[in-house]
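Below, each structure is written out as structure tokens.
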Structure 1
Amino acid sequence: MSSPSTPHFRLGTRRSPLAMAQAEEARARLATAHGIEAAHIEIVPVTASGDRMQDRPLAEIGGKALWTKELDAWLLAGEIDFAVHSAKDVETIRPEEIAIGAILPREDVRDVLIGAATITALPRGAVIGTSAPRRAAQLLHARPDCRVITFRGNVATRLAKLAAGEADATFLALAGLNRLGETGTGHPLDAQDWLPAPGQGAILIECRAEDERTRAFLQAVDDSSSRDAVLAERALLAALGGNCHSPIAVLTRMEGGKLVMSVALFSPDGAERVDGEMTFTPGDLDAPAQLASDLLTRAVPAIAVHFSAS
């Protein structure tokens, strides 16, 4: 049994099934790390703006902030102690009052194709449902004969739309399917051929920067290798000046104690692509910025116009 002195923490999360699964994973890891009962970490769900507005692409209605603004407000008001997010949904530039307290061990970063075994196996002229500029551009680069329509909603909603015949195929993150217990759904795509989103597969926990008690509590579940890769990808995004309209794909892997980052930038229609790769020491956040500069120097105007970095 826990002693009366066992600390109590409030964990903020979105209400979607995947967000709740991520919150449960974070709570379980923290409880195990500290030898306390999970009940001492209270899950406080909020309905995010991004979950309420499902009829338009995210980039048209406020971008990634729609996933974080309610939790940010609760965090800064002291109504929760920390917030659990999908790393890929957290804006690159964050309020200085908010700090990354931990990044959990990263799940599989691959995308899953549902509706065909491979990109090449898609029927000619296939209709693909996705709201992600990266997925749309990467698909159209490989298969310009295909057509993309907007698909938003949680995993169950998107699978239902596919089953209803609204599209021939769609993409989902393998990490999300695994966390929901939907293993065996669709066909994972090789991450070196089909590059993932920055931060994909990682759970990021934020707290108030000045809250030393919570920061010390979260430190116990921080995974250094996942943190190194995710922070490098966030440094790349910051240097590129990309936003929700900018098709960015990146794979970061560890080889011989070094990080190897492979990046592709696209024009939204997939017609243009520029690639780059860099190997650097974990923790060196200048290297991703140098890679970003090189990519933008070589990018044609149809790509560069979608990035705001100078």
Structure 2
Amino acid sequence: MAVSLREYRARIKSTESMKKITRAMELIAASRIIKAQQRANAAAPYARELTRAVSAVATYSNVDHALTTEPTTPDRAAVLVITSDRGLAGAYSSSVLREAEGLVEKLRAEGKEVDLYVSGRKGEAFYRFRGRSLAKSWTGHSDQPSYEVAQEIGATLIDVFLHGAAESGSTVAPGVDEVHVVYTRFQSMLVQRPTAVRLLPLEVVEGTEAPAEGEVLPLYEFEPSPSEVLDKLLPQYVISRIWYSLLQSAASELAARQKAMKSATDNADELIKKFTRIANQARQAGITQEISEIVGGVNALADATSAND
């Protein structure tokens, strides 16, 4: 019984150490998520106004730009999957990977070949473990993304959309007709929703609705020409969308990690209570057995003494 009691005490000690780690990780995620939310909220007005500017140019000009032209027979698509670099975030990465797999199946059902681009070590490991090739991957920034990474990803996707991706030697891979992004949208501390959006070609929706009665539509003048304006605005628009997706994913990852670590801390509390109760029962059983042995020995000695007399 002493060995069993010693084992339970060791389990209690190890569970308490694990609880300290999960509690610390919960507090770290809670402290970082505020900053991540602020960065995402700060990027939203710029992305919104840039969308309005792009929509104005594309809607009120007759310029056909390569980034806004719908292909007649699309047969190849690129999918950017934004995951995390680290684990211990519950179902965060698995949810966004499941959403990406659904999108890939849908695109293949439409007769399109799919090139995979991944942000985050979890997504990279997921596809490499299954022997699926990746066109390119970016790692090391999932919980604290930088604008430089968004620029690099955006430039890569724009280049492969317009010209194809350069490979070894002098060969050039075929370009893609569509670019999709799969990321996790931060809705609240409790809800983070995997989302798939088409990034290229751009779908301009603003300005297509009929104006309300009495509403006066603005008059637009473009300086320089609309084509030059689009050449400058559209790459910035794509990069801003990717940047916003990275910020949303970072906030979602931290929220998921905080929630997972809180659950782990609560489970550790329950285990400590369970092991403490079992250890106390084992200790009480050992004491009871020792008392029984002492009483039995005393009775046996008394019986032997009375028999001799």
Structure 3
Amino acid sequence: MRLTASTVALLTTSTLLWAGNAVVGRAVVGLVPPITLNFIRWLLAFVILLPLAPWVLGRGSGLWPLWRRYALLGLLGVGSYNALQYLALRTSTPLNVTLVASSMPLWMLALGRLFFGMRVSLAQVAGVLLSITGVGVVLARGRWQQLAALQLVPGDLYMVLATIAWAWYSWLLPARPGEPARLRGDWAALLLAQVVFGLGWSGLFAAGEWAIHPDARIVWGWPLAAALAFVAIGPAVLAYRCWGLGVERAGPALAGFFSNLTPVFAAILSALFLGEAPQPFHALAFVLIVAGIWVAARR
């Protein structure tokens, strides 16, 4: 599959919003438990989506005969990925979390080769290496010695699991034979179908979190309200819409390369909100990551 300007815009928008999601997730540590944050986020997203496609919950929508497929999509994309990411941000540094998440193209190619009959080309391998090198430039801030000082903590394992879950979700996302055209053709209905089941998973996980940590608390206030509004509207509804359409057009393997733009956007957002001026290595990293996407996309 080839990339078009609109497909690039869709996938890039998703990664930009998810970079903001990581920044906000780190900012609200101490205000709300991580898995509960994921549940509230998707509960708000459900409220937003329901008026856009209420028919999807009806008997004749075509969703319920496919409940196993959408329950799995809801588990991976709604119930697991961001819950694990928020959990990772409590015990791991943003630098380590970003480094682990940059392995997404590797997992996309590995799952595609093992379970979906995909042939991995030399161009794709070269694209992975170029993109990861670009991510390394950002993480090292132009000083490679900084990478050697990284120390893995339990949160890094959570991010590995999150990355694998998202890669699997992306491979399952494209349409399958027998799926109703009305369901696949309405983006709000398609996302709502996943959120219905994902909300059940995330609610179950949140209940377990409170059972394990009965002293957990939520600090309500304008900072948390603003954070919840952003993660529900931007990274949840808009980003998932853009990512789903981008995966449909470009394919899961190629779309996975765009995840390496997230560290670049995270660096830019840090510069905007933390007062850190952009450095020349940001431009170098961007060139390397985009080069990796371009090499992998060539026929």
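Comparing relative contact order in percent (Cα under 8 Å, 6 or more apart) across structures 1, 2, 3, which is largest?
Largest one: structure 3.
So semi-axes √(5λ) of the Cα gyration tensor in Å, computed for just one structure, reads 32, 23, 18; which one of 1, 2, 3 is that?
1
The numbers here are math on the coordinates, done by the rules we state, and not lab data. These numbers come from a predicted model, not from an experiment.
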